[in-house]
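The following blocks contain the structures, represented as C-alpha cells.
Each reported figure results from applying straightforward, stated rules to the coordinates on display, with no laboratory input. Please read all numbers here as calculations on a predicted model, not as lab measurements. Cβ atoms are built from the backbone, for glycine too; each structure is taken alone.
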Structure 1
Amino acid sequence: MQIQQGKTLAKKDKKKINVKEFLNKKAFHDYHIEDIFEVGIVLHGSEVKAIRAGRMNFKESFVRIIKNEVFILNMNISHLDTTHVSYRPEEGRDRKLLMHRKQINKLFEKVTKDGYTIVATKMYFNDKNMFKVNIGIAKGKKDYDKREDLKAKTMKRETQRVLKEYNR
C-alpha cells in the first residue's frame, strides 16, 4: 500500500484541499485488472478520522458478494487514541460497499461464470470529501506473467535513465 500525501488541488473558488489516496500495488502485481468501478463505503464516524490520519491497511483485503450486497473483507482501520473508549468500532470488521444493483449483477455474473476475482485497487477522498473505493474485476497472473511485467518495467526504467543521462 502506498500513501501519497501533500498533493493539492485548486477548486474554482481558490480553496485548496489535501488529497490522500491509498494504492494497492500488490493487486496490480498479482492480477490483470480488466474493469474498474468507483464505489462508496459505509464507515463509522471515528473511522473517517483514522483514515485521514493514515491508519488503514487494505493490502490483503478482498471483495465478496454476500446476499446481493458487496462487502470488503480483511480491511483494517485501526482506531485513533482520541476515540472514545466505549465507542470503538471493530478494526477488522466487514464493510459494506455501495453500488447500483446492475453493477452488482454484472460483478456477480463475471465472478461466477468467468472465474474472475474482485479486488480493491485504490481508496481516496474525492473532491466532495467523500471516501471512495475503486474495485476491479481481475484475473490472476501466472508467475511467468509477473516476471515479464517486471522485465518490462526494469527495461523502461533503464531507458528513461539513459535518456535522462543523454539529454544532460
Structure 2
Amino acid sequence: MSAFDNTSARISRCSERMPGHPQQLVIISRLAYHIQKRKQDRLGAAMKQYGLTTVGYTALMVLYGSEDETQRASDLSEACAEKPANLTRICNDLEQQGLIQRRFGTEDRRSVSISLTPAGRKRVEQTAPEYWAILQQTYAGISEHDLCAHEALLKRQLANLEALPSP
C-alpha cells in the first residue's frame, strides 16, 4: 500500500460527488506535490548538515552556474522562484556564512549584485554530490527515454502556466 492510496481514494470520492471533476488531473497534481514534498524533505535534511536550506543551496547553484558567478538580486530571486523578501533573508544567512558577497550599485543603492565567494564555491562543490544522489534515487528505474518525455511534458505545463495572465 502506497502512502498516496488514501489521497487517491479521497480524490475518487470527490469525483463521484462532483460532476465534471477532473480526477486524473487532480491525481497527477497531488502526486507531483507529494513527490516534491518528499524530495524537498530529503534535500533539506542533506543540506542542513552543511548549514544550508534548499533555497540557500539553489541560490548558490544559480550563482555557480552564472557568468562571473554573479547575479542581480532581482534575477536571483526570479531564478530561485522566491519572493524578494525571502531571498533577502536567505542571502543574509549566506553572507553571514561568507558564502556570498553583496555589492550595492554606486548610482542606485537599490541595485544589488550578489556574487559567490571562494567559500561559497567550495560549499557548492562539497554538497552537490549529495544533492545529485537524492535526485538519482528519486528517478531510479526510469529510462532515459521516459525522463526525456517527462521533461518535455513538464516544460509544456510550465509554458501553459506562463501563458496565463499574472494573478
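Given structures 1, 2, which gives the highest value for FRET efficiency 1/(1 + (r/R0)^6) of positions 36 and 84 (r between Cβ atoms, R0 = 41 Å, to 0.05)?
Across 1, 2, FRET efficiency 1/(1 + (r/R0)^6) of positions 36 and 84 (r between Cβ atoms, R0 = 41 Å, to 0.05) peaks for 2.
For structures 1, 2, which has the highest computed value of distance in nm of label points 7 Å out along Cα→Cβ at positions 20 and 76?
Looking at the calculated values, the largest one is 2.
Can you spot which of 1, 2 the value 26 was calculated from, given it is relative contact order in percent (Cα under 8 Å, 6 or more apart)?
Working: 1: 26; 2: 18.
That value comes from structure 1.
Where is mean count of other Cβ atoms within 10 Å over residues 44-51 largest, in which of 1, 2?
1
If distance in nm of label points 7 Å out along Cα→Cβ at positions 132 and 156 computes to 3.1, which of 1, 2 did it come from?
2
By the measure percent of Cα pairs over 19 Å apart, for residues 68-123 alone, tell me the structure among 1, 2 with the highest figure.
Comparing 1, 2, the top value of percent of Cα pairs over 19 Å apart, for residues 68-123 alone belongs to 1.
Once Kirkwood radius over Cα pairs in Å is calculated for all of 1, 2, which comes out largest?
2
To which of 1, 2 does the computed value -22000 (helix-only ellipticity at 222 nm (-39500 (n - 2.57) for each DSSP H run of 4 or more, over all residues; to 500)) belong?
2
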